[in-house]
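What follows draws every value from the coordinates through simple rules; no lab data is involved. Only a predicted model underlies this, so the values are computations on that prediction, with no experimental measurement involved. Cβ atoms are built from the backbone, for glycine too; each structure is taken alone.
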Structure P
Amino acid sequence: MGLLVDGNWMAETRAERAEREKRGEFVANQRQFLNWVTVDGSPGPSGVGGYRAEAGRYHLYVCHACPWAHRTMILRAVKGLEDAIGVSVVNWFMGEQGWSFEPGDGVVPDPVWNVRFLHELYSRSDATFTGRVSVPVLFDLETKTIVSNESSEILRMFNSAFDAFSLRPELDFYPEPLRAEIDAVNARVFDTINAGVYKAGFAIEQDKYDKAARDLFETLDWLEDRLSRQRYVAGDRLTEADWRLFTTLLRFDPVYHGHFKCNLRRLVDYPNLWNYTRELYQVPGVAGTVNLTHIQHHYYESMNNINPARIVPIGPAIDFSLPHDRGRLKNAA
């Protein structure tokens, strides 16, 4: 028995699923692997056990369709960590056993145990594990265990812990002067946009859908106004807050507008947000992390409770490589 929640798969009983459907609520994924990679192996910010940063020691498991996994791929690319951290990519289709490595275009198999399903990696890392099987996963090849499956914390690790092996160690996406603003933007964007599209898409009661959709577009309107006056969402330089927003904006018109009924406006109807999205897409290394085929096929074919016919639309036709106008705004990046 499986259920898609927050872009991930979890095991649950029929009674638990019935109760969830009865409530008509979206429940964010609960992470269970929360260790940190640090420069010297000391404990991370939350005080949990640390792993020493080393080139070639860690491996990242992702799905191109998942926005939470995508943000870690972006940090890996823009920081120039491709040679230091390997990647495996699951198949875009999520079946009853969750993410798999079934052969397909763009799938990169597991190099450790050559498992068929990602849940096998979890159970081999921790035989007592009973939680949700999610992407991304940061895996330690030396100890053969999962270090973390929390995307926001993997972002922070990639931002600074691996700078000795980074091609662009000077880039800091969580700068000290902007941290309070970054955290504030992240909190609102996560609740109303990153998770908001799922709240609307999975709602089975009108009032819950209405609230999620209203909150979503209120925040998009707020961001549109903010981006009319500043180049990036947390200030005058590119930060992790931009990357956390970007992965949802990229999927908005191809998936969330139609599939999740987030259809009050399209991304392309927001001049500043649309130009901003194109600017981020055109940052060197980012386009190579985008796979719109995996994105559309995953959402439209894996979520048969929303799209039982599993028809994948042929559009919209979107060109993220079109020139943008963001250079008109002052920035320090």
Structure Q
Amino acid sequence: MPFLTGLDLRLKSYDDKSDPVEGEKQAEIILKDSDTLAVLGAINSGVTLPASQVFARDNLVMVSPKSTNPKVTERGLANVNRICARDDAQGPAAAEFVAGALGASSVYVFDDATVYGQGLAALFRKALPPQVKVVGTVSTAQTTDYDRIVEDLKTLKPDVVYFAADYDQVIPMLKAMRSAKVSSGVVGSDAMNTPLLAKSAGQAAVGAYFTDIVAPANAYPQAKDFVSKYRKQFGRDPSGNAVLGYDSMAVLLEGLRLALKQTSVALLDRKAVSQAVRKVKLSGALTGEIRFNGAGDRERANIFILNLSGDLGTRVNRVIPVRPPAP
């Protein structure tokens, strides 16, 4: 890479095992490696939150492809950035879709009694316009009493059931609904975006919509060449997560380029790179233009409305641009 002449670029991989304790442990190891100038990751917010606190002690910058918890960027850490939309954009995007595209006038809200589910459900309800009435709610953890909920749905006849729940609760609920001939539309969150939905729920899941911060790789117009090269190299199509990871690395490389414009390789340090990454303006990214606000949130991200079609494949129904709250 000519624009990084003088730097000996090396990629090191660390496994946080999607565990906050392990993530913090690995962050301490990374921090002690003085040659490390930037970090791509973590994926999970639960790891990003403690790891970023460790990195902040020495201005070590990180760009997360997929950490969605609002707290990631609400703590005022100058070293933390992300290229995806936040969790607090999913609920309102779903509400907009339910009221607008689906034209629903009544909804039933199902959450799985977790912090994630209850928070998402609250955001969804708050964003609903007055003409859409919430006719029923249930908050339940590891329930097996799906029949009782189905009876409520048969009585209430909501236009849409909104699921703020993990797939392991959504799947049996969908089966119970369709077995009982409940015809309400189904809208959920990113927890439904898993191959297990089609595999386990089958035809009961056909027609379900769900929001996510990432789309299948072939849904990004600017990623066509990337998808082709990836397929040739690995013999399979990349996931949407691979696209986000690619763009995160592009941001870090651009940050290094900007930092080197301000100083020499010999004087390049973590603080200079961190400050440069926050100022990155990347127009040719696979997911579109990337620039950050003062908190490290992407100024314009997307929420995707995905749909499970008759062949049990996932399709992009529409794209909803979202902006983060002002820092």
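Descriptive notes on the structure:
- Answer label among P, Q for the case where distance in nm of label points 7 Å out along Cα→Cβ at positions 78 and 230, calculated from the coordinates, equals 1.6: P
- Here mean count of other Cβ atoms within 10 Å over residues 182-189 was derived from just one of the structures P, Q, and that gives 21.5; the source is Q.
- Set P, Q, criterion Kirkwood radius over Cα pairs in Å: the highest-scoring structure is Q.
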